[in-house]
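Nothing in this text is a laboratory measurement; each read-out follows from the coordinates by a stated rule. Since the structure is predicted, the reported quantities are computational estimates derived from the model, not experimental observations. Cβ atoms are built from the backbone, for glycine too; each structure is taken alone.
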Structure P
Amino acid sequence: MTTLPTQEVIFLNAADAADCAALALSDVRDWLNSDWSDSKPLTDEAADARAAVRKRLESIKDEIRELEQQLRSGATSLRNRR
């Protein structure tokens, strides 16, 4: 028989998933900042895409970190209500 997770565990698992998402965005940033092996410059379209993504990455990551904190706060409130 499978036991359902508690509300606190659900919130903590969701927070952990948000943390993973923020870390994945760091990987996106790192890849975009990597050197490449061919000597050709980026096309204008690729350069524009990279610039747009770089511009948005930090704000998206900040939003995810805020979401993670809200989830952890919710988990704490669930733990403390006992």
Structure Q
Amino acid sequence: MNTSSIYHCLGLQDQQLSSTTYVGDTIQLKVKTKKDKLRCSRCKRLHIICCGVVTPSFKGPMIGKKNRVIIINVLRLYCKKC
């Protein structure tokens, strides 16, 4: 599965596939946001500093008989302007 598949199958925009891991009957997709799409959520500026990472996981729709888990690296951002 590639980045295009993530957009068309799951509807995740501005995301990039980091890795795919197969554990038993589960497919784990590790996804991160593209660097050029990182912006302040309040003022939409690019003047940001990364202050850590949170990695939540979500159950996605099944592919055949395999479960799918989506693991997203969410960067904690600090805006220099706000």
For 39, 14, 8 (semi-axes √(5λ) of the Cα gyration tensor in Å, calculated) the corresponding structure among P, Q: P
Relative contact order in percent (Cα under 8 Å, 6 or more apart) - structure with the largest value, from P, Q: P
Value 1.1, calculated as distance in nm of label points 7 Å out along Cα→Cβ at positions 25 and 57, assigned to which of P, Q: P
Structure from which 0 was derived, helix-only ellipticity at 222 nm (-39500 (n - 2.57) for each DSSP H run of 4 or more, over all residues; to 500), options P, Q: Q
